[in-house]
Each structure stands twice: as structure tokens, then as C-alpha cells.
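K.L.:
Input: structures, listed below.
Read the figures in this text as sums done on the coordinates, not as results from a lab. Predicted, not measured: the structure shown is a model, and the values here were computed from it. Cβ atoms are built from the backbone, for glycine too; each structure is taken alone.
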Structure 1
Amino acid sequence: MAFNWLADTLKERESQGYLRRRVSQSYEKDNIICIDGQHYLNFASNDYLGMRHHEGMLQAWTEGLAQYGGGSGASPLVTGYSQAHQALEAYLAQHLGREAVLLFNSGFAANQAICQALFHKGGEVFADKLMHASFLEGALASQASLRRFRHNDTAHLATLLSASENADRLIVSEGVFSMDGDQAPVTQLCELSAQSGSWLMIDDAHGFGVLGRQGFGSVEAHSLSQAQVPVVMGTFGKAIGTAGAFVAGSQALIDYLVNYARHYIYSTAMPSAQAVATLYSLTYLRDADVRDRLNDNIGYFRERARSSGLDIMPSKSPIQPVLAGTPERAAALGRALRVRGIWAVPMRYPTVPKGTDRLRLTLNAAHTRQDIDALTDAFSLALEAIST
């Protein structure tokens, strides 16, 4: 029978401790999440600035629904591109210091589109070892040769670049790495890009909204021009609190993607109401002190974690991984935390490298110090419980 290996493959993954299962949450508000009738403090959401339930953003979404309806109705090149999309793109381009912006339904689609469109005739991609799977999968499926440099190791990258003779080269890194929470050495990457005549791309999914004086991410935080970083990808489903993604760059790049990026051409556009809500969130967050509250929470957690003896990684971002070492230990820690009212998700291979299985904690601006105290106290008790 066709595909009779499916069940055996799942059993094998389960025996290795790597089987993934979904949970369905029925309620979430004020960092309380309800799953299977039980309530937990949520430390697993990427809603870093607490914007998903912001009243003004929800009102903007409602107004967008009244004007444009629930969906866009077509692909952007048919009738799915509205003034709401156009306004969001123009706002992003202005504040990112780029000539143009293109919207996508997800960061995964945006990364895939960049790889498919730029490298249909070959070329070379130099990607950080810990680059997100959405980009790596896109690069592998393209006509490019993929070279991976050791994580944040610019000396290794320089060695790889020196051996390349390809005219079309793209260096790519995350701004804030999704699993480790550390940041890329963007200044050095810019220098290598200029020296080698390569383009540099920053996937800023976890930096956009969080970094920079007004929240426009890594390029704002480091005052990086379009010439220094020709391609910027960011998402709205994390710090901004809505959904979707964008690619920012030169007018020529965006016009090229409009014509050759199949993920854009053949997908129904994001709902216009979503674009209205996203623009509201961006304008609200420009002048809000919410990033200060987030950074205070990060500092407070790290202080409490160190005093509690937790094995935390050197991250200054909302992503605060606690190493467990094995998939079984990571899963056991997750269960022990749930018993104590904390929702935190184990991250295991292949999401993270083997031997670095962890609990990936995420902080947000709406967490209180009491929430963080409860987290660190529960973690200490959970570690004791799984050690006995």
C-alpha cells in the first residue's frame, strides 16, 4: 500500500523523544492561557509587546473589516491590493529608509519568495548556521549553492567568501536568532558584504518591533542604510501583534519580486483589515514606552534566573532559552512547569541542534514582576522534581 511507512516513521520519532503534538487553547488574556480547561501563565508567546489584545489595534481591525471585508478576495495583481496595503508599505519604506516594501502572508512565504526569485539562475547564499528553516529550505530548493558559516563567526564567513567567484552572492543572517535569542554582528556583516561585493539580507522577524528607538528593528538600531543592507525581511505576527510579513529594499528589487516572486503572484493577498490593524500597531508603538517595560522585564528575569541557578543562555532579547541538554529532559521540564501553572514549550531537535534541547521562554512587556517571580520559582521546583 502506498505510504505505508508513515506510521513507522512517527513511531521512530516518538522513540527518539522528538514527536511533535499540537495543543488547542480556548482562551488567552493578560498572559493567562487556558488549555484543556487548565489555566497557565504563558511564557511561550512571541507577542513581545503585548499588542494582540490592544484595544486600539482591535478597533482599527474592526474598522478595516467594515471598510474592506473579511478577506482581500484575490491575489495582489488581480484586485487584492488595496489602499490599506499601499499605505502600510509606504509607511514601512519611509521609516526603514528603503525605497519600497512588499507585503507577504507570512515570513516563511517571504523568505521562500526571495530565494526562488533571486536564485532561479544560480548564485551563492552564505547563511548563518542557525538561520531559520524557512530561508534554508528556500535556498536548498533554489538554484543557488548554499554555504553555511558557523554561528556569528565572521572570520569563517570571510574564508568562505574569499573562495567564491560567483557574481551573485547573498549573505544572510537573522537580526535576533529565534532559538538562542542572541543578535547578529551586523556591523561586521556589513563590512564583509561591502568588501566582497555581496548583498546582505537581515531576517528581522524577532528584532522588528523590539529593537531600535522607534521599534523598526536591527536596521534602525544600527543605523544601517539600504546600501549596507539591500534586503530586509520582517514579520508582524510577533512584536506587532497581527500577522503577515514584508520585504524591504530598492524599488528595482520590489518591482522584480512583484514580477517574479511566485509566492506573491499566486497567493491571495493578506486581508486589508489586517493591514489597517498593522499600520495602527506600528504607529502606536513608535512613541510608546512599551519597549522600556519589555527591557526591564528581561533584565529582571535574568537577575532572578542567575540567582536561582538556571542555565540561561547569553540573550538580551525577549527569547530566554534554558538549556536542558536532552529531548527527554526538556519534555520533563515542560511537564513539571505545567504542573506548577507555567506554560513553556520544549524546543528539541531538529528545531535546535542535537544536544541543545531547551525550554524556550519568551518574555513580554505585559508580564509583571510577580509573573516572573512565579516563573523562576516554578523553574527551581521543576528542576528539583525531575532530578529526584
Structure 2
Amino acid sequence: MFVLWVIFLFLSSDHLISNADEITNLPPCDYTAIYNFGDSNSDTGGISAAFYPPGPPSGETYFHRPAGRASDGRLIIDFIADYLKLPYLSPYLDSIGSTYQHGANFATGGATIMRPDESWFENGVSPFNLEIQVEHYTQFKDKSSYFYKAKKKCCFRKRLPNPEGFSKALYTVDIGQNDVAAGIRKLSYELQHAQVPKILSQFLTQIRNLYDRGARTFWIHNTGPIGCLPVTTVKVQNPGPGYLDEHGCVKSQNDVAFEFNKQLKDEVSSLRKELSEAAIIYVDMYSAKYELITKAKNEGFDQGSFGICCGYHGIGYDVWCGNKGNVNGSEIFGGSCTNPSNAISWDGVHYTEAANKWIMNRILNGSLSDPPIGITRACHKQIT
């Protein structure tokens, strides 16, 4: 049964990272690359390359310019790459300045596990759902291997991965939040729960497809506490008894995310027995994010659990980060706060760089993983 782990660690971030490898005596893995699949939580520029890039102030903290990320700076996937001493991932859909020697990012903002033509999805989700992302990976693997091995060596070979490294790469997956959110917007509470097995069936199909195409090490994030997103909580007015949990999050929304995660964990456990050569780590992102939200000010996030750095949201209005809008007859611009590092939420939906780093420090050592193995040892198959 899924257990919501809430851990209270009083060590510094640096100490956490330096001791991450001490969780197990397994030798470290030799990852040649990272291949990432997901939504805006890990999109490093895919949806921007396909459609319209975000404008300022996105990217202001680290990149000092818009860099295709829904944040003021780096995402969790960026910090994972840093920690493994690999370059940041270029989006598969971005042809300008990209290099794929050490992996590629197939994630796109708005992406879902389910196909976007499902009747209960609203318009506006990404056309690059998980199935398409896996297909992109398949094309990438086939084409890059062909050109890498071509008799006539070309100048761009140094930008391509060595085909022998695909089985040694780390495959990170962070997707499902938009599926849960779509159900919350369109379906009754009962139907939201009823859709979870269908969503997970699609998810497992794509993990199997990646395995059939050579993937062996999977680092799978569950979905976060969607009922704690500030874009939702700031719109709550006169809630009835039991509508909010003890920390101010919308309880029914978190319940659906919790059920999704419970079933995901069970399915991943079964999948380990089926995929005999795979090492599969289930990572409890929900607990890491929920812990941060409940401890916001104690961890130095002075704007609190539900403060929004960029943009304005309230009852009856949304002025998204970097856009203009009308509130009570006045035109306002959704600019950023003075110090994004004091906020958990960048734009009401996504996290700031500071929050992403905090969360990353909680997950890499394996203390919130099943089995409890850190990311540097995740390639070792677990005994079932």
C-alpha cells in the first residue's frame, strides 16, 4: 500500500547531496546520457520550439533570458544533469544550437499520458503526449545511430550519442499531472478515480515500448500535490468543512493525485517482475513537494506556501506570468517578484529554481524512492 512519506531532514542541502551515495554499497552507475519524458515540469524548451516561446521574465534567475523553461531558472531535470555531471538536455524539437551527445529531452509543456483527443480532455493540451514522445525517441535512436555509423563521417557526429550507450543511459519520466488536472476540470470525483487505471495502462504501455527499444534504467516520478498549486488555492472562497486539508490545500484534488500515485507504485512494482533486465525506481515527488509546501517559511521561502512570484491570480481573474491583463478595470503586467528565491511557486503552477533545487535535494539520495536507492546507483536491478 502506498505510504505518504513526510520526512523532516534538518541537514543542509549540500550535506544531503554529499551523502547521497552513502545510502547503499552498490557501485556507482556509468550513465552515458539522460533521456527525459514528461510535461512542463521537465520541459527544457520543446513546446517553445514547436509553438511560441515564453517571453521575459522567464529564465531571469539563472539563464538571464527566456530558456524554454516554465520557471525563473533551472528545473529538477537540470539539477539531475548537474549532479550526474552531464550537460543540460537539449529539446528534441529544437534544432537551433542543440547537441545530443549526452541525451535528449522529449518532454513538452502541457503533455499528457493519454492521447489529447480523449473526449474528457479540454482543448489546449500538448499534441506531444507520452506515446508521441516515445515515438520521437524511437526516431531519434534510429536516425542518430544510422548517421553515427555512416561510412562517410560527418562534422555533426560529435553532436550525436554513441549507439552503444542507449542501454547505459538513465531514462527519467515525469508525467501525469495534466491527466489528473484534466479530470478535475471535466469529470466528477467518482469518474476521476475511475479514469486512473486507464491512464496508467497507457503509461505502462509506453514504459514497455521504451524497454523494447533498449531502455534499462528508469527513474519514474509520481505526480505532485495538485491541490496545493497556488493557482487553485487563491481562488478558494468560503470553503466548507473538509474542503481544505490542514495545510490549506484542496483535499479532493490531492486525493485523486494520491490515488494515482498509489496505483502507479503498485503497477511499477509489478512491472519490475515483467521487465527482467530493467532497473525501475519509483520516486515519491508528492511527498517531497508536499513537505516543502508545509514547511515553506521554515525553509526560507518567505512568501509562504501559496505565494506566487510571477503573475496575478484571484477570484475571477488570471494574469499569467509575462502577460498583460485587466483586473478591476486596470491593466496590469504579470511581472516577477523582487526575489524569486523567496517563493516556492513561480507562476501559480510551476516551481521556482530555488524550490526545484530544494526538491531535488530530497529525492536524489533515494530516501523517498522505492526501492530506496539513490540516482547514482539506480542502474542496478532490484531483487524481487
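K.L.:
Taking distance in nm of label points 7 Å out along Cα→Cβ at positions 31 and 367 as the quantity of interest, name the structure among 1, 2 where it is greatest.
P.N.:
Evaluating distance in nm of label points 7 Å out along Cα→Cβ at positions 31 and 367 on every structure, the highest lands on 2.
K.L.:
Now a separate question. If percent of Cα pairs over 37 Å apart comes out at 17 when worked out from the coordinates, which of 1, 2 was used?
P.N.:
2
K.L.:
Another question about this same structure. Once mean projected area of the Cα convex hull in nm², for residues 39-262 alone is calculated for all of 1, 2, which comes out largest?
P.N.:
Once mean projected area of the Cα convex hull in nm², for residues 39-262 alone is worked out for each structure, 2 has the highest.
K.L.:
Hey, helix-only ellipticity at 222 nm (-39500 (n - 2.57) for each DSSP H run of 4 or more, over all residues; to 500) derived from one of 1, 2 reads -10000; which structure?
P.N.:
Of the options listed, only 2 reproduces it.
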